[in-house]
Structure P
């Protein structure tokens, strides 16, 4: 039985065949949607299917991933970064963000296409005899899209040409932006609240949205709107409008209550036993994932992109995993002459683009590394010899300290702590400026030697395909046929915890806490899970251990917003949430304005690490991304009207 949502990776609408097997959502191509087609049962169902397929145009799109991560405390630009990445880093000597280089354009275009499709489904569905539960899926997606837009751009249009939240069939080329409160109160909240009311507890197809999915995004929308109304650091909004701090307390309460209700009534969702199991490729589409942009290796046609043998570097391919990979294949053994770590289609390896790099502060954010499995379950810390998969049958090669390494053993290792015994010298026989430890055959990189060329690769989103022949290197240049996770059940705990503590910390009231669901108890659910090991990535071996008691005992008695942001960092690193987290809490400048990283060349290791500290210029207006230049160019409006449409400061 198949367990994924089929969709075509081409720019066309879809009709739907709802098979007798309730686990599968099948799709077949259709050239376009017309108003008449939307009035049929097949048309409405096809529109709903297209809403799922459209997720691939953003989630898994590498430049959209860049827009959600680069410039935060999680990522800076890497050695091979171009303007798309440097502009978002906010490091002024490199580049500045502008309407024509900010890759949030990926979200703008895809979202409004989605919103109009959802509106067509909602308007015509009842007359076509579609039941409320199915129409609620369209309401979910319209609320979901508007929520992503308002977090990114501020107020956005509710009228696409036919009236507020109406299906538009005209070629309208003018636009008026609504205010942030209008978008939340007229679109996001009504749609997501109706979705919670009408969606089923258990998904009708694997990957389909449910009450729990809708509750997560509704709770997060309540939380974000509460913060927006408090506006603790006086960050400007646009279009300009009044904020009402008196509303904040009630929205924090709604966020808390909604998240806790979802935790208590999970439907068919649950936390995985271990953090490692959440992201293991063989365990994709597991019980913790509430929403994902699906792909499949079962059939290249239904992968959702142009193929998985060689990726296009464009949506709807899943290629975000390329961006944060350093070129590990530059590591050499045998006196600097032999490539012993080859590019491989595997979760630890993958295609390296070297566009997004990890600052050195990332390492220190992951505390208790020997007990907290989230460090080991997030990053690749050991790069292992795989030359035999490439056809080289040598038994061993010499490596660090002239010692032998065998196929499958560690060639280069990233340490979780600095070590004064690591020696970095001028020989560079590793070819990447790595160091050595006495008696060890693997090259060593310590946290204080992370650079724009050698840094931590993320294991979570690495390549996996159930069709891969593990005896060969596979097709490592391909787009990934794995689903892209968008929302996890785990986030509900930290949404509820943040809603519980934020109003008191901000001085706008307090939240009524339910027994057993205090902020500390909520946080400790995830910390307890983080202490449970089922595998050791760094050692590439089975490892069963339980440090849950130690980790939960170490949790502070008083939970703060900053502590929750630390936990969100450890739990959701590299999952595309960080920029929105820092914008919501207005902590972006505080937590990301400086960072430390080495330079662009391997021999920078021998250059006294000059200019390792960098400063970002994060102006208040940058808390909103610019309206994309392509949108402005397409509108039939005067230059003055276009200028007024754009967010200030751009």
Structure Q
């Protein structure tokens, strides 16, 4: 019986492994290292997106194999174990982990939701009761708000009840009425209700971190966007009365008359405006509906661009408003950066992360032990209640499983020891057990996210492919630099031979100027350079440049050039009699030919070294690749490759 069960278990295990392998079969092996279909297809599709002339799969296979052969050589040379490379890869691994711990679908949904709300404004009434200190007090406040709601539904006036019961500080000036608010005015938990309650209806009472709320939605209308305005404010003093208001009004009227006489708005604002905007000529940040008080809003949005208002009164004083421009709501992509920044400032910043963590916990089959409370009560009663010795003698030594996840992962009560306060005092064992249990979810999230992060390469093919791409790209750069690029750069004999044997290939289709130009800070310095050259007489070019650099330092700059007509405006003007001289070169206002001449064809390797070096790199790389093909074995699963081709035909 036991043997039969053992054999059945093996068959089931083999079937699971086989099913997984079938989902991501091996496309090829290179030096006995497997390349899965998903890895190849990920890079092929990425390659297609970057091409104008699309490359066939067969063409890409050839390049891909060459790429993987170079990586195999880098591994054989131990580049993947170099501390510098290991540290770089670990840093990238941590950096790339963050997007995989976010529910991107939810994040995008929240962004779209926020954008949709930016396109409208809402007119609401709001009533707020204070938040309770306990859950029981909050339930009582919600019940009280429900009674207020019923009073409104039965015909009592929302405004009267807001003035009687609401603790919203704004009620003193708006009586609980908010006219045409834009998204972002209220915290998200309140905004959500304001923008989702149907027009004409009253929300159910709801709790936020600020209090208990009730909202009535009066109207929704399209957003007017934002306005750019400035103002000149003459403030009311704290103990204002009608006579003082009259004095402030007269001051403001006098300023307004100056504007009518043609004086500059910004200058008057700097001189007379009595708030922080004075230093900016009265200019304010872009305003949305609801971002300032209603009286100011109404005028700012009603003005035409460029128009200046008559003096208006608000609770702060008298304002003269100038409207510079208006800005309609942009596209989603234009608004996205501001929306994402706004989301990071409220609970929406953590919602995609919390959602992803919940998904991870579900995928990894997280299960809390339902018998934990029973176990804690038993141990607390046995011990005589909660105290410091209960934490050190019971919790710290306990092997009771508080939750499980993954295939066989278990976490014991002892893992909770550091989270508990040994000096805490609880009314009874029931309360103590509940407090201890409250830590389970916190520990589970931390431990499971850690496990997920450490095993993400095996769990998530997208992450695995991204990391493989970066790792292989890093190794490829190292091995190419050492085996090809550096050799091509430093092998002067090889470069010279290639040039000598292929001079016809490196011929020009037009003459080139070859020489050194000198740039100077002014004409006097340029003249001194000329005199210094005359004094040196016929000496090698290197001696001339070294002497001039030493003598003039940062006052000059010498530029070695080899260029044909039409490629360099300075050279065109001086060497090819170009019609127009550039106003400066390399940041220097004056320049001249130090020495040089026009040649019909390259005279030496240095004249075309860039082209020769590029060709030499290609030759070295091809020779190297031929050796790699002989050194490492490549096997391609033609059946899997054909299935892939069929998908892209």
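Rg and Dmax of the Cα atoms in Å, for residues 120-231 alone was computed and gave 14.5, 49; which structure, P, Q, did it come from?
Details: P: 14.6, 44; Q: 14.5, 49.
Considering all the candidates, the number was obtained from Q.
helix-only ellipticity at 222 nm (-39500 (n - 2.57) for each DSSP H run of 4 or more, over all residues; to 500) was computed and gave -9500; which structure, P, Q, did it come from? Spell out each step's value before the answer.
On the way: P: -9500; Q: -16000.
Going label by label, the one that fits is P.
Given a value of 18 for relative contact order in percent (Cα under 8 Å, 6 or more apart), point me to the structure among P, Q it was derived from.
Numbers: P: 18; Q: 15.
Of the structures listed, the value fits P.
For mean count of other Cβ atoms within 10 Å over residues 256-263, find whichever of P, Q sits highest and give me its label. Don't skip to the end; give the middle numbers.
Details: P: 24.4; Q: 11.5.
Ranking P, Q on mean count of other Cβ atoms within 10 Å over residues 256-263, first place is P.
Between structures P, Q, where is distance in nm of label points 7 Å out along Cα→Cβ at positions 136 and 568 highest?
Looking at the calculated values, the largest one is Q.
With Rg/Rh (Cα atoms, Kirkwood Rh) computed per structure, which member of P, Q shows the largest figure? Don't skip to the answer; put the middle values down first.
Numbers: P: 0.96; Q: 1.10.
If we compare Rg/Rh (Cα atoms, Kirkwood Rh) over P, Q, the biggest value is for Q.
Thinking of P, Q, which structure, once distance in nm of label points 7 Å out along Cα→Cβ at positions 352 and 504 is computed, gives back 6.1?
On the way: P: 4.8; Q: 6.1.
Among P, Q, the structure yielding 6.1 for distance in nm of label points 7 Å out along Cα→Cβ at positions 352 and 504 is Q.
Every number here is computed from the coordinates shown, using simple stated rules; none is lab data. Not measured: the values here are computed from a predicted model. Cβ atoms are built from the backbone, for glycine too; each structure is taken alone.
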